[in-house]
Structure I
Amino acid sequence: MKYKNEVIINASRDKVIELFDNPDNLPKWQKGFVSMELIEGKAGEVGAKHKMHYKMGKRDIEMIETVTKRNLPNASSGSYEAKNVYNHIDNYFEVIDAGKTKYWSENEFRLKGSMKLFGWIMPGAFKKQSQKYMDDFRDFVEKEVSGS
């Protein structure tokens with residue numbers, strides 16, 4: 001399953017990248033994020049692997065993030081593997097003007113087992129969750145920029 005999402009952020013691309021590229025900010029915009037631990041390589045560089053923990057309702061989710069591309073401030077990519085789920089995300093950041101940035105992503109999900117059935121029954125749930133994270137990131141950045 002492949003799809004795209006996008007959001008316009010009222011902030012400079014430099015500010016967007018500064019906040020996006022700091023893992024300490026993840027709990028400020030990714031609901032359910034618990035922790036992140038470097039398990040291989042150098043943090044943030046291509047090939048680095050992180051173990052990430054999320055709490056989604058009553059479910060504890062552990063996934064492995066692998067940085068696959070790092071071309072900031074233009075793009076950043078990674079793969080995320082959890083039980084029965086593989087997700088690859090390409091993130092792009094484009095200057096619209098001095099105070100606006102277009103942030104878009106291309107997602108590819110590969111599902112197995114029970115998740116394959118869930119993806120078939122509710123394919124829109126994945127795109128909706130991705131958009132929610134993007135919207136929450138936009139709101140976080142704009143709040144940080146405005147100082148409120």
Structure II
Amino acid sequence: MPRDNLLKGRVSLPRQAYHVTACTEARRPIFRDFACARLLVAEMRRLHEAGLLDSLAWVIMPDHLHWLFQLGEHETLSATIKRLKARSALVIGQHIGQGTPVWQRGFHDHAIRRDEDLLVMARYIIANPLRAGLVEHIGDYPLWDAIWL
């Protein structure tokens with residue numbers, strides 16, 4: 001999908017909850033390497049701790065990330081995801097020793113409507129490893145978290 005199509009209709013609102021999906025370049029399963037996945041988690045936490053967003057739930061799949069968060073007051077959605085991708089690409093690239101891109105350009109986002117239940121969305125996100133057949137019980141999958149625990 002051309003990048004411009006991903007931008008059509010994108011709205012960035014302070015304090016809005018978003019479900020974002022970002023894929024690795026060529027859907028390479030970079031995050032099968034647990035260390036790479038933990039480097040991504042560390043960058044996600046940095047954004048949360050810096051007050052740029054409130055992380056609600058996430059799951060890291062072998063070749064993509066699903067993240068539910070509430071955007072902060074001072075950065076746009078695009079700037080926030082750009083920051084995540086840039087920082088994580090740098091540390092992951094250093095870890096795996098490759099100069100190839102980590103992330104595909106762009107990302108998919110869904111602004112959560114008022115009538116949508118955040119907990120239902122979080123459960124949907126967390127259940128991705130089950131639907132993909134990676135595990136039989138979500139407790140067996142190490143790369144997820146949610147504030148409702």
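No lab work stands behind these numbers, since they all come straight from the coordinates. Being a predicted model, the structure only gives us computed values, none of them experimental. Cβ atoms are built from the backbone, for glycine too; each structure is taken alone.
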- Note on the structure: Value 1.21 of Cα Rg over 2.2 N^0.38 Å, for residues 53-108 alone was derived from the coordinates of, among I, II, structure II
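Going by distance in nm of label points 7 Å out along Cα→Cβ at positions 13 and 125, which of structures I, II comes out largest?
I
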- If we compute relative contact order in percent (Cα under 8 Å, 6 or more apart) for structures I, II, which one ends up with the highest value? II
- From the coordinates of one of I, II, helix-only ellipticity at 222 nm (-39500 (n - 2.57) for each DSSP H run of 4 or more, over all residues; to 500) came out at -9000; that one is structure I
- A value of 46, 34, 27 was derived for Cα extents along the principal axes in Å; which structure in I, II was it taken from? I
